[in-house]
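Any read-out appearing in this document is the output of simple, stated calculations on the displayed coordinates, not a laboratory observation. Just so you know, these numbers come straight off a predicted model, no measurement behind them. Cβ atoms are built from the backbone, for glycine too; each structure is taken alone.
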Structure P
Amino acid sequence: MLKTPESKFNYLINYKRSQFELIRQVDIKKYNSIISLIEKAIKLKKNIFVCGNGGSASTANHLVCDVFKRVSQNTRLKPKVISLVNNMELITAISNDIKYDKIFSFQYENLRNTGDLIIIFSVSGNSKNLVELARNASKRNKIISFTGKNGGKVKKLSTINININSTNYGIVEDIHLSLMHSISQTIRINNLINKTKKIEL
């Protein structure tokens, strides 16, 4: 049986230790405020737009899955969550015929309503298409962002931002995903119809 070299195993331990230390630095007040904003938007039947690039696009789509499906189970919540990264035909049409920087903002402008919420995932916080969306949306709707490194321009344009101060994109994206999971599960637990049902942690 092959054994994992000690040096490689140590990298995994240090990787997870870094994640834990960074999660401990998350501002609990901001975390709770994000839960309240998302919960309020759902109860008021407002749109929740989500987006990101690359791995962050995956996290955005994962949020749609968890909030749309899981949060509505055994609750009276009916989330209206819309991913701005799902329609490849539309994204390539906007990119080709208008401008790549507008692939998210163009969709938002055509779908937005008063009281809607925008959630952005980005390691750098400086992707032009996300900054373009944040600039447009900040004038009309509240923005929640999860960023890495120093947060970039998206952090400055957001209503509430949780920044993971790391340049390791894997660590940042993993923490964003963990935060998304814990937030969606907390919202569900807060709104369970059958409070006596066993909750899996």
Structure Q
Amino acid sequence: MHLVRPLLALIALCLAGAAQAADLTVAIRDSAGRPVADAVVIADAAGRPAPAPGRFVINQRDMQFVPYVLVIPVGSTVEFGNLDPYRHHVYSFSPAKKFELKLFGQGETRPVRFDRPGLVSIGCNIHDAMQAFIQVVDTPFARKSDETGRVTLRGVPAQVRQVRVYHPLLRAPGNQLVVAVDASRDATVPVTVRLRRPAPRHHDY
């Protein structure tokens, strides 16, 4: 009997915690009603541990960074691989991670560890039109939208009242919007964003 009551109390506590978490879906469209891919949705939840660091890949392929936008946990390592027949020179001046990978050729890779949360803008010092963006996060509630423009964050604590929506072309300070949400229940939140026209991609060769 002495063991049953604490066990029942633990089960009740777990059920209460589950009831206070929600699955939030954010549906992102541009001003013309088209779905927006590569938008990052972040819910900052105090007290929730960051996900474990991992290893990720950004390739240089067809004179572009692939993927264009990447979301990684803080402490993760990104392998930069060159799949082009040209040499690339990858760098970032972002406060969250400043680095430089000097010229490396086809078939070569270079690792970089991202040990601080924040946005890291990536460029190629040889090909100015090449860009990529890495969101380094310290929350388990962060994902980027797919081709349908949707992101689902699962198990968001009820105390969360807002999410941040980021896109490299978003017309807003810091390319980011703050959107009010109700995490006390499962919900779909529509978000309309205004995007800048992407810069033309041109190369000398």
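With helix-only ellipticity at 222 nm (-39500 (n - 2.57) for each DSSP H run of 4 or more, over all residues; to 500) coming out at -2500, pick the structure among P, Q it was computed from.
Q
Tell me which structure, out of P, Q, gives 17.7 once Kirkwood radius over Cα pairs in Å is calculated.
P
Work out distance in nm of label points 7 Å out along Cα→Cβ at positions 104 and 136 for each of structures P, Q, then name the structure with the largest result.
The structure with the largest value is Q.
Just checking, which of P, Q has the largest value of distance in nm of label points 7 Å out along Cα→Cβ at positions 88 and 112?
P
For relative contact order in percent (Cα under 8 Å, 6 or more apart), find whichever of P, Q sits highest and give me its label.
Working: P: 22; Q: 30.
Top value of relative contact order in percent (Cα under 8 Å, 6 or more apart), among P, Q, belongs to structure Q.
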